[in-house]
Structure P
Amino acid sequence: MHAATPQNGRALWIAEVTATLALAWPLIATNLAQIAINATDVVMMGWLGPEALASGALGSNLYFAMMIFGIGLVTAASPMAASELGRRRHSVRDVRRTIRQAFWAGATLCLPFWLLLWNAEQILVLLGQEPALAAQAASYTRALQWALLPSFLYVVLRIFISALERPRWALAIGAIAIPFNAFANWCLMFGHLGFPALGLQGAGIGSVLTSIFMFGTLALVIMIDRRFRRYYVFGRFWRPDWARFRELWRLGLPIGMTLAFEVLVFNAAVLLMGLFGAQALAAHSIALQIAAISFMIPLGFSQAVTVRVGRALGANDRAAITRAGWTPFTMGIAFMALMAVLMILFPHTLIGVFLDRDLPGNAEVIDLAVSFLAIAALFQVFDGAQVIAAGMLRGMQDTRVPMIYAGIGYWIIGLSAGIFLAFPMELAGVGIWLGLATGLAAVSAMMISRWLRRTRLGLDRSPWAADDRHLP
């Protein structure tokens, strides 16, 4: 064997940067397309009036809490499939079985979620919402709930093509889905082209049709494209692989809980912010929307790093694991640092996208949003660090301890700090944002520490990979 040289080392890092960017940018763009679809729904609900918009927001929050958990569960297929491909480049049978069991897991999860969403009105009333708004929200969720199954199946297919490092088809389909969703809403919500005007219920049906369109189109591509067709992912769909099914739930449930901890703490922050009045809540929403858009970039890097680390893990290449982890982490943090600078230097420009700065009535909201964005600048870096570090650990099939870190960081540290700073310290909304930043900082520190220990000590493999259990 030849000793590694500095030149070879640099070439390997450059190759990793190239591979990461090639995989990450379509994932990032696909995430932004999904944001655009969701934004379209919000805008068109607004055309129905403020009451419909409020009801739609209630229904959407309930739906997306379950949706995010389910996406977390099936996301376990990503490190599993990537590891299989890293271990054997043409591991057709193992990849097919993993994707099949991810389909099964997503379909299984739909059953209790459908039952809950069918009773959304009672749930929302129990949570203290106005009965009239809860009734409208329920009419929306009873249509929207049927989007869960095609959405989960589409996510699994996205994972499949991403594990093969060919994610661009999902980007193309996501881009087409934006006008498709808007057209379906236009017809069904407002009664155009001979369709009945169904209002919020029409928005729910439009989302179902869009989800079916996205899954069906990607499924068709996978059945036709020769690079995907050879995996025959829909073949022998009825055959179980119980060991793999259990492994997917073992890895996926903690991922779902990790995502749920994060989403729910932000929902709690919205409720707490509402205690300080409509102006504070509006400013919070604007600052959070800006942060959410920029978050799509490190989220894409997180999805890419899971695949890259998973492949390196499957190949038992410790040096490749290190490169695959730190490369997207560095790029993602660099982007978020740039966003932090923009938030500090140009807050009024960013806020002006959402609010007319020339209206005197908006002055208080703008001033509050500027103060929130100043904290969001710090928040951004920590948020990028935690989501990419979580993706790095998922690539190593390490999900249970990160789930515990998320629960501690977001709920024990972050929420407690936010409540203390907002109320006893009388910092109001600024205190809530400082608490969120503190929680994200704690989670990112714990995730990075875990990654450093794991790359140093190695990680046990999944139980069904009995032929190759340990890192070298």
Structure Q
Amino acid sequence: MHSSGKGLRAGTISQWEAIGQSLANIAPTAAPAMAIPFILAISGNGSWLACLVALLAMACVAHQINLFARRSSSSGSLYQYVDESIGRKFSLITAWALLIAYIGTGCAVTGGLIVYTYSLLGGALTTTVLTTIIIAILAVTLAGYLAYRDVHISARMMLVIELISILFILALFSLPGPRNALHWDRAQLLLSGVTLKQVRGGLVLAIFGFVGFESAASLGAEAVNPLKTIPRAITSTALISGIFFMLAAYAESIGFAGYDSQLAASGAPLTLLAGLRHWPSLAPLITATTICSFFACTLACVTAGSRVLYKLSQDGHFHATCGRAHDRHATPHIAIVIVGATVLVTTVSMTLGHIVPFDIYGLAGTFATYGFITAYLLVSVGAVVLLYRTRTFTTMSIISLVGSFGILTLTAAGSVSSAEGAYRWLPYLYLALLVVAAPLLFPRRVNVFVHSKT
């Protein structure tokens, strides 16, 4: 089945633009810039292994998603796939989880953008609540405008930004100098002193590094030859990012060895690493491209989240105006405004609550991960149903199903059991938001409050 959302331009998003959407939603620069230092603190010499296990998990999930992506396409992403396999009630949970995930990730990377903006401008900006809010307003508003204006421009821009960011970070890792990443590190490769508990602890953060890799599926209604373009984008994005994360974990373990106290105090780890490697001239370049990468991820979250909301509205589960596309730009403009505004209001509210940008990244990012894990697990359940109906079980499909279920469940359990401080309350807050979505499980009751399907 090949469908397209009414009002969106079908057959216009290229293969590279689809990859740009997924790559930007992962924001591969964000992992070495923010997440991997935390993984190092938890997993030590096993950090690269945690990233490898996360890559295997996402490869398994990608296999499940592509079972559907090769059969149908729409702007509904995983919501549509679950609807096709296990029914409307579970698909609505998936849609709600995805909206939470994309909005949460948008808030997280906006926090990361603010952190690196302060790092780039140094003493030129005073770190205040007002300054933080102004930066957030500028970033999210610009992202919303680009998503509103032209999906092609934004998709190409996201791809270019991410590739440039990755190249600068690879240069930092590989240029000659002290703490060179490209040498044999016996302690890491032989997992010296590493325990299973350490790897499991780092796995939670490593999984967060990958979430969003499936967002190209939200462009299914607009992609050229979507039944091929979308699966390729999903698979290639997961593999490229996974290999990059493993290399980054290995390199940063070498680069930051013996500097744990400075790393903990540094708001911008890559800037610190540039100094330790005696390449300070790279620091402003990496900082600037990291800011752009965070911005691209904000844009990708608004793009993907708005298309899920657009599809929900077209199916009669949200106000009908969100299911309309702009007459000239062919973008879901009203859904874009709502998703972008929610990202901004949430970020500003956290700032007014005296949560610093670094913690916004950690808290909102962890919260978003619960949404992605929920969606991935439901897609995996849907894949079982699909394979049973079509009698197409294979050895590879069974391995991928076991792998995705096992690792995602382990990750969710590990996140809950190891949470401390404010993070302890995130699972309960997430469950509370899912309960808010309970009325969506009864479409007839909801449709009393919405316009009819457009």
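Here, each number is a calculation from the coordinates, and none is a lab measurement. The shown structure was predicted, so the numbers you read here are calculated from the model rather than taken from an experiment. Cβ atoms are built from the backbone, for glycine too; each structure is taken alone.
Couple of notes before you dig in:
- Among P, Q, which structure scores highest (criterion: relative contact order in percent (Cα under 8 Å, 6 or more apart)): Q
- For 20.9, 66 (Rg and Dmax of the Cα atoms in Å, calculated) the corresponding structure among P, Q: Q
- Test item: P(r) over Cα pairs in 5 Å bins from 0, in percent, for residues 228-347 alone calculated as 2, 8, 10, 13, 16, 16, 12, 9, 7, 5, 3, 0, pick one of P, Q: P
- helix-only ellipticity at 222 nm (-39500 (n - 2.57) for each DSSP H run of 4 or more, over all residues; to 500) from the coordinates reads -27500; which among P, Q: P
- Ranking P, Q by volume of the Cα convex hull per residue in Å³, for residues 244-299 alone, the structure that comes out highest: Q
- Given 20.8 for mean count of other Cβ atoms within 10 Å over residues 156-163, calculated: source structure among P, Q: Q
- Among P, Q, which structure scores highest (criterion: Rg/Rh (Cα atoms, Kirkwood Rh), for residues 148-427 alone): P
- If distance in nm of label points 7 Å out along Cα→Cβ at positions 52 and 412 is computed and equals 2.7, the structure in P, Q: Q
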